[in-house]
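Read-outs: derived from the displayed coordinates by stated rules, not from any lab. Computed from a predicted model, the values in this text were never measured in an experiment. Cβ atoms are built from the backbone, for glycine too; each structure is taken alone.
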Structure P
Amino acid sequence: MRVTIQKLQQWKQEKRPIVCLTAWDYAIAQLLDMAGVDVILVGDSLAMVALGHSSTLPVTLDEMIHHTKAVCRGVSRAMVVCDLPFLTYQRDISQAVESAGRILKETDATAVKLEGGYPAMIDTVSRLTEVGIPVMAHIGLTPQSVRLLGYKKQGQTPQQQEKILKQALALEQAGAFAIVLEHMNEELAATITASLQIPTIGIGAGKNCDGQVLVTADLLGLSEKIPPFAKPYIPLRDIILQAVTRFADDVKSHQFP
């Protein structure tokens, strides 16, 4: 049975942690789904891990839809959420509705995710949910604002903490069904989680969120650089390199086939 928004909210009340990972193709999505991951995020991080860009900014809506289709083909249980890429929803509400609507019409994703909690984004979330598009919000470190914020930890001062808490409350009021809290003060994340009726999904936000998400390439040790809050569970980059090197050596030495 598919994971639903209602099931996520039920798990928050039951204090059952929500498991979330990213995927960018059929093979990875199928394995995550088989392993019991609850939410599979087709994150715009695929710009870096799958397409080789230096940030998330260059990925297009067409590319996100293409990868989301592939991910959905590998999933039978998990909820699939697709990131809205940079400058496909920030211009105005009409643009956001059109972009998010394309994702729901052209893929089997359940919801979209967007970044930011400033007033215009609150209005955007409200409008999207009003027309029936489920929204997962994302505050704290927002990678699409990397040119402005960098990758530094958020919520380090009382003023910043108050601002982020207000954003979380406003996003819930606007209709978001869950909120990603990224790379922020752990106490702030705990306060937000306790203040909301909707689930929080942490990434570098401590242990008190309702769920946790990682970029799967980081978890598998595939990434060239691992964020300080990520935990590689296997050095897959080295394992693949060793295997391919052995194959190449066998071919060159006439030992394969």
Structure Q
Amino acid sequence: MERNERERQMSPAERRRRMEAKKRRQKERARKKRIRMLILIGMGAAAIALIGLIIFGIVKLVSGSGSSEITSKSGTFVIAIDPGHGGEDIGRSNGETVEKNVTMDICTKLETMLEGQGYQVIMIREDDSRMSKEDRLQKANESQADLLVSIHGGYSEDSSASGAVSYYDKDDKQSKYLSEMIQEALVKESGASDGGSQEGNFNIVSDTEMPAVLVEVGYLSNDGDASSLADDTYQNNIAKGIAKGIIKSLKES
């Protein structure tokens, strides 16, 4: 019997049941299609998210941006040390304690300590000569050093102010970490009052092309600090603390 003939012989109730069954099948097919589409969309989104995480991880691994530790550009760490002032620019003074001499004495000791540990050291100022800020920055950036530490003395109108302070550029996470490591070790080794690790607006810190810290090792305006800074043993302890802080900030292979 032909299909059309069979349908003509159906009762109205049978036709209704047949139409309802057909609609149910159509709805079920549409529901399954939607589910398959949602599954495909979910799988695609998960794949995109996974790819994004992989790329992000690779970028962090290559750039080292996820770590505050300082990495070496060449395999051997190159450390730039900047003794503040020099020549006719004597800095601050208190009696026979002159800032340009204190900074050079401490930096010379620091150089010896770091080289003794196998690090390459570049002295920005090598003798008692005056260097402009521009010359210091140029030499530092041309050196391709992995980090820079600039040594200065502090000064305050309040003669009771004392202690060491380490300054860093607020936009550089590695500089902040270097500053914190140096400050902690310097205070521990020397017994200096802890002025903390602070944000600082200094060219030698903000305009260098590597993590950089400016350390004020004591206040020349304070008689006690000035006397200590003229002492060879105290200078040695300051240098030892700075060296330990630098080494602690490095990401050794």
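With helix-only ellipticity at 222 nm (-39500 (n - 2.57) for each DSSP H run of 4 or more, over all residues; to 500) derived from the coordinates and found to be -17500, which of P, Q does the value describe?
Computed on structure Q.
Looking just at volume of the Cα convex hull per residue in Å³, for residues 178-217 alone, which of the labels P, Q belongs to the structure with the highest value?
Q
If relative contact order in percent (Cα under 8 Å, 6 or more apart) comes out at 22 when worked out from the coordinates, which of P, Q was used?
Source structure for this number: Q.
Supply the structure label, taken from P, Q, corresponding to mean count of other Cβ atoms within 10 Å over residues 34-41 with the calculated value 20.4.
P
FRET efficiency 1/(1 + (r/R0)^6) of positions 50 and 146 (r between Cβ atoms, R0 = 25 Å, to 0.05) was computed and gave 0.15; which structure, P, Q, did it come from?
Q
Tell me which of P, Q gives 1.00 when you compute FRET efficiency 1/(1 + (r/R0)^6) of positions 106 and 154 (r between Cβ atoms, R0 = 25 Å, to 0.05).
Q
Can you spot which of P, Q the value 24.1 was calculated from, given it is mean count of other Cβ atoms within 10 Å over residues 18-25?
P
Which structure, out of P, Q, was Rg and Dmax of the Cα atoms in Å calculated from, if the result is 34.6, 124?
Computed on structure Q.
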